[in-house]
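Bear in mind these aren't lab numbers, they're just calculated from the coordinates by the rules spelled out. Keep in mind that what you see is a predicted model, and the values were worked out from it rather than measured. Cβ atoms are built from the backbone, for glycine too; each structure is taken alone.
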Structure 1
Amino acid sequence: MTSIENITLEVADTAAAERFYAAAFGLGDRLRLRASEAPSTGFRGFTLSLIVSQPANVDALIDAAIEAGATTLKPAAKSMWGYGGVVQAPDGTIWKVATSAKKNTGPATKQVDDVALLLGVSDIVASKKFYADHGLAVGKSFGRMYVEFATTGVKLGLYRHKALAKDAGVSPEGRGSHRIAVVGGDAPLTDPDGFTWEAASMAAKS
């Protein structure tokens, strides 16, 4: 497998989630929703990132998300690497909106350049090997801290679980379902931390 076609979020109220995401981010086919009542509390072990071209676009997307009902976890702010903030959607999914640019180069838009899925894992080395063994090429790797794979469609990265929670501004404690499925590849699988992948052909029939 070399691509992630879309991310499927499991939500309690699909109609409400559809309204939120249409108003906030408008990600089209990269994001899908399905109903689920699977028990889940606290940090679900992943975040989704929207990568944009300039700070004004970060503000536009975060403002739209908050207006649509999201909660601020980290207000948008400058940092050493750029500019970004973190919000939590009404369904519980954590979203980071960020840019590496320090200055605006044009009018604000809600254009999303890339979507990245970041998984919080217990053992970076083991998870890296798992995904490499299943055909994903490593794009960047920083020891036991972070791994990024060369996927097309949605990008995939691995962080240590506690580090990802800290980056999102939440407690690392959580239990129950991740409430997410990754769609890509030819066969279903489950990684060492319980994140499930669904074959693209199977997802298309559902």
Structure 2
Amino acid sequence: MRKATLHRTTAETDVKLSLRLDGGEAHIRTGLGYFDHMLMQLAKHGGFGLEIDAKGDLPVDSHHLVEDVGLCLGDALKEALGDRAGIIRFAHAYVPLDEALARVVVDLSGRPWCEFHADLPPVILGDGFQVEMVREFFVALAMRGGLAIHADLVRGVNTHHKVEALFKALARALRQAVRTEGSDVPSTKGTLSS
């Protein structure tokens, strides 16, 4: 089974994370209810088993915790993919949520890049989740996971809907990209690595 478990501790955060690419239970506890909700969307619509127990310096703000969860998830994705043999590699998803529409395109190339284009207001959702951290999460995931992510918010009005559509589109794109369809490495170079 393609899986990874890791524990990252800094002076600002403590993140325990387990990822199973081929399914499993989802249990998320970060201390930020809205962020937990988004990570549950990622697990559910990605078809992943995902367990996260994370603590951070939330009295400061949500930055360190959200970014470090993104870094850990990227590390786990990279480890779980191994040499990436047989994966689909490229995938995209359009996801609507009422009036909001998001598109995410991924390439599990081993080369990190993130293009994030979304008109999101600098507001706080729920119990302290800073909306500008959505971009930071996507960037952290791409940089540590060794994948290119192109995320675009096509339209939307409600901030909750816009953010949730982005997370669901990311989940659906990753779900397709990590699927296997053989044993060859999907690259003319013969390797997918940074």
Structure (1, 2) behind the derived value -11000 of helix-only ellipticity at 222 nm (-39500 (n - 2.57) for each DSSP H run of 4 or more, over all residues; to 500): 2
Which of 1, 2 yields 20.8 [mean count of other Cβ atoms within 10 Å over residues 3-10, calculated]: 1
Value 16.2, 45, calculated as Rg and Dmax of the Cα atoms in Å, assigned to which of 1, 2: 1
Top of 1, 2 by Cα Rg over 2.2 N^0.38 Å, for residues 99-170 alone, largest first: 1
Parent structure of the calculated result 0.90, given that FRET efficiency 1/(1 + (r/R0)^6) of positions 155 and 179 (r between Cβ atoms, R0 = 30 Å, to 0.05) is the read-out and 1, 2 the choices: 1
